[in-house]
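Nothing in this text is a laboratory measurement; each read-out follows from the coordinates by a stated rule. These numbers were taken from a predicted model, which means no experiment stands behind them. Cβ atoms are built from the backbone, for glycine too; each structure is taken alone.
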Structure 1
Amino acid sequence: MENITAEEVKQRLDKGETLHLVDVREPHENAEFNIGGTLLPLGDIRAMQTDVIEHLKDEEVIVYCKSGNRSGQAAMLLETYGFQNVKNLTGGMMGWQQQFGQ
């Protein structure tokens with residue numbers, strides 16, 4: 001698993017890159033603030049319910065959560081499920097909001 005910073009993700013989004021972002025938080029957290037990722041809670045990943053992103057196994061996938069802990073777990077699980085290029089957003093949404101606001 002690799003890490004990626006909020007600055008790197010924001011720069012790439014600002015350039016218009018299409019990124020495969022996956023939010024592993026719970027639905028109520030996603031509703032409060034998100035950066036456009038596909039919602040796939042960590043519990044679903046643990047239960048191997050990854051159908052919604054299965055087509056991205058050979059693509060770069062950037063996972064994020066509130067602080068970077070759950071997304072780190074999610075990244076490792078996804079790698080064991082055959083995802084080839086998973087990156088964890090360090091600092092999660094707390095770090096993102098500290099740097100860029102809402």
Structure 2
Amino acid sequence: MKAKAPSILSADLKITGSIVSDGEVQLDGSVEGDVRATDLTIGEEASIKGEVVAENVVIRGRVVGSVRARQVQLSATARVEGDVIHATLAIESGAFFDGLCKRS
């Protein structure tokens with residue numbers, strides 16, 4: 001199979017509604033709605049108000065809502081306000097996390 005290019009949502013993009021992708025998504029803008037993807041990277045200036053569902057998620061920006069993923073990484077610049085349901089969780093020093101975490 002051919003490798004697919006990631007979908008990139010730039011910093012000047014604001015979306016009201018849900019995003020669904022079967023591939024990789026790089027989010028640098030803001031979303032008010034749910035985000036579902038196989039691999040998701042949330043950039044430092046990005047913000048999501050809604051549920052995040054992915055296989056692998058790297059959070060460098062802000063998420064207000066629950067996060068469900070097999071692998072979750074909270075970078076030092078991450079700000080998560082909501083529950084995290086995971087198989088693997090990594091939290092860097094400096095990350096802000098306010099919620100419950102549960103291993104699935």
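Suppose mean count of other Cβ atoms within 10 Å over residues 26-33 works out to 18.9; of 1, 2, which structure was it derived from? Mind dumping the intermediate values first?
Numbers: 1: 12.6; 2: 18.9.
Attributed to the structure labelled 2.
Can you spot which of 1, 2 the value 0 was calculated from, given it is helix-only ellipticity at 222 nm (-39500 (n - 2.57) for each DSSP H run of 4 or more, over all residues; to 500)?
2
For which of the structures 1, 2 does the calculation of relative contact order in percent (Cα under 8 Å, 6 or more apart) return 34?
Answer by label: 1.
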